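Have a look at these structures, which come just after this line.
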Structure P
C-alpha cells in the first residue's frame, strides 16, 4: 500500500500476558494495514485475538500485558513510542474506537451531553455551548431522533441501538482519521444491525476515514469490507480482498467459516451447515506446529512438524498454510513446504487427508 494513503501500519504485533505462572500469548506476529477511505475487517471466532489486537493498537491493554511490535504507526508517528500524555492527545482525536458494549463503555453516572462535551473540550479549544451544539448535530447525523432531549439523558435511558449510535457519534466528534469498530452490532437485533452497518459505511464513504472493523460474523463484512484479515489462535492466517476471501477461501479455517454461513435461496431447509470441530487451543508458549492442526480436515504429519509461516498466494493474497492456491487441495505432492527438512518428513510420512467440513 502506498505510504501516502496508509493510515495504520502494524507489523509483528504480539501480546504476552502472565497467567498463573505461565505466559499466555493471545496475539502472535500480527501484520495489517489500513488506508484512507478503506474498510479492513478482522474476522475470526471468539477468542482468536481480534479484540486484543484492537486494544493493543489503541494502547488500552493493562500494564501486565507485554506488547511488542516491529512497527506500530499511525500515519508517520510511532504509537509504540507514544507517552501516556501523547496517547491522551491521540485517542478520540486522530484515532477513535467504538466498543462492542456501549452500556459498559459509556459512563452510567453522566448524561450523554456531558460525556460528549468532555471529549470535545479535551481536544479542541471550544466553549461548552459550542461543544453541546456540535454534539447535538452529530447525534442527529447518526440518526438519533430528538437529539436535544438525548443529550440530557443517561445511558440506561436509551435502547441498545441508540447507545451504539451515541458511541459512533462520540467517535466522530473530533473527525479522526481512523476508527476501530469492535463488534459494533453485538447483542442488537437484525434490523438494528443493518442500520448500524449502513451508518458506518455511509460515514466512512462521506469522510474518507479508515475503518478497522472487528467481527466474528463473515456475513457482516460481505457488503462493507474492502479487505479481510482472518485470525485464528492469535495469528493472521489469511489476507485478501472481500470478494477473494468469500468466493475462494484458501486457508482451511477460512473455508470452514465460509461454509458455516447459510445462503438465502441456496441453503435448503433441514440441510446441515458446515462446522469446524474442536475448540481454539490455549495460547501458551511457542508454537511447535500449525496452530490449526488439531482441527484441520487436511492436516498431515507435515503440519505437526513445525509452525507454518505466512506466504504469498495468488493475486496479492497471503495465507498461513502449505496447501496449493488453486483450490485442488489437496494432493500432498503439490503442497508448499516450509523448508527442506519438512519436505523430507512429508516424503516419509505423507498421508491423504479426509475433509470434515
Structure Q
C-alpha cells in the first residue's frame, strides 16, 4: 500500500483534484438552491430543481464533509475542519458525527448496540438481535418512502436529543463546549435559514413544506442507500456486542467481514459517491482520501486473496440492491436471535 504512494509520489490526502471537485459540487448545490427559490415558476421546475438540490447536498456529504471529517481532505488541519463543517451547513453536526461515525461506526462496524448506523428500530429491523414487529415483514417495501423522514430526523431531532442526553444510544460522549457548541447552534440556524426561512418569505407555506419533503426524500434515499449497500447486505456480518467486550477478530478482519464494496467499475458512481462504493478500502484506510480508492482496491483484493480472507464485492448496483432487499426481507421474517 505504501509503495503506491511512494512510487507515484502521491499524498494520501485529496490534493488539487478534491479542491476542484469540491468547488464543482458546492456550486451545483448553490445554483440548484438559487434557481429553486428565486426562479422556479411551476411544479415541474420545482421538482426538478429539488431533486438536483437533494443530490447535490448528498454529494457535499460524500465528497467534501466525509473526507474532511476523517482528516483525509488535506494535510492542513484547518482545511479538514472547514470541509467537515459543511455538514453543519446542511443540517447535521460535525461534532456529533465525529463520535457517531469515526468512533462508534468505524471502530465497531455492524456491532448491534454500538454502531449507531444500525439504529432505526422500531421502524426498521436491521440486526438479528433487534425485536421483530409484525410490520417488519414489509420493511423491504416501505423503506423507500420512509427515507423522507430520515434527514428531518437528524436535522431537527437527533442532534438535539444527543446533546441533551449526553449519550449516543447507550454510550456516553462528551457534550460540546465553547466553539464546538457555538458552531452547532450557528450551523443549525444557517441551515434553517436557507432551507426554510428564506423559502417561506418567497413562497406559500405548504409549497415550501412540500418541496422540503421532496428534497428530504431524494437526500434520504441517496444517503441511506449508500450506507445500507455497504453494510446491510446478505454477505456482510452483523454481530452482537461481544460478552467480553472485545471483538473476536482483529480490527481489520472485522472490517472485511462487515463491509462490502459495490459497483467498483462504475466511474460515475465512484466520482459522485466520493469513492464510497469502495467501502472496504475506506474502512481499512479511513484517513486516505477517496480519490485513491480506485487504485488501492486491486491491492487490497490481492492481499485478501493471498491471506485467504473474503473481500466482499457486489459487482454492480442492481446486485447490491438485490442483496440489500433480500437482507431486509430476512430481517423482517426471522425472530430475534
Structure R
C-alpha cells in the first residue's frame, strides 16, 4: 500500500509517495507564500492531489515542528509557523478523502530510522536531530513514545548549564544552546570576530568572507576539509552532545542513539568526541552495556518517509498510535486485513482530494 508523507518547513512543503519498504516513488516540493494555516493547507492539498494522480494512496502523514497533540490531532504550538491550537487534521480531512495523521517532525524522522534506517533492531532508541535546535524522539519496543500530552522528546530543553545561554523557549542553559547548529554558528562567529588563530582560514568558507554570513554548513564543510578551527568547533559540539546523552542514558537506558540533522554531516568528527565523553560520564559505566551511537541513515527525507509510514500503520491502530513492531533486523510490514482492504476499496478507487 502506498501512502503520502509530508514534511512542513518554515517556507516550503516537501511531500512524497512512499511504499511499504520506505522507498520514495514520487516526490514534490512546494513553496508556501505565507505561514498562515490556510496557505500551508492549500500547499499540502495540492501536493497530495498531484502525487496521488493514478496511484492507490491509502493515507497521508504529516510531520510538523512543535508540540503536537496526536490524540486530538492539534498543532498546539509550531515555532516555525507561529500556529497555536491549529486543528490541522480535521481541516485537511474536509478536503482529503483518505485518513490523515499529524505528528511531530522529530517523531516522524525517528520512525523512519527505526523502521528502515540506523535504528532497525533497537529495543529502546533515542533519536536526536541536531539542527536549529535539538529535536528528540523515543521508540520503545517498536512503538513511538509520545508521553501523556504528546510532548515527550523535548530533550533539547534539558537544563545543562544553570543560568547559561538564553533559549527562545524562555529558559536559560538549555542543552540545545550548546549542542545544536545554532550554537555552532554562534560560537564560530564569536571566534571569527575575535580574530582567533585559524579564523582567516575558516573565513575562506564563508560568503564574502563576512563573519555575519557564516552558517552551520560552512563550519561542517571546513571541518571535513581539515580546517583546524572548524574541527575544534565541531568537537566542542560533540563534547556537549556526549554529556547530554549520558544524562538521557541515566533516565532512559537506551541501547541506541541515532544522531541526525545538519551537524551530523561532520560524521566521526562529531561522533567520536561524543562517544568518548559519553563513555567517561555514563552512570554505572563499569557495570552496564553502553548504548551504540550511530549517524542517521536518512537525511532530509527522514521526516517525509516516517510520516508516510506512521500514517499507513495508523489505519489499523487507535488515533495517535502507530502499530508496534517487535524489533528485528528485517522487520516485515504486516499486510492489511482483507476487511480493511474491502473497507478502503471505494476510497482508493475515487479521488484522494475533494474539490472545493
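All of the numbers you see were taken from the coordinates with simple rules; none came from a lab. Note that the coordinates shown come from a computational prediction; the quantities given were computed from them, not determined experimentally. Cβ atoms are built from the backbone, for glycine too; each structure is taken alone.
A few remarks follow.
- Highest-scoring label, criterion being FRET efficiency 1/(1 + (r/R0)^6) of positions 79 and 263 (r between Cβ atoms, R0 = 35 Å, to 0.05), among P, Q, R: R
- Label whose coordinates, when Cα extents along the principal axes in Å, for residues 47-190 alone is calculated, return 49, 42, 27 (choices P, Q, R): Q
- When helix-only ellipticity at 222 nm (-39500 (n - 2.57) for each DSSP H run of 4 or more, over all residues; to 500) is computed across structures P, Q, R, the figure -15500 traces back to Q.
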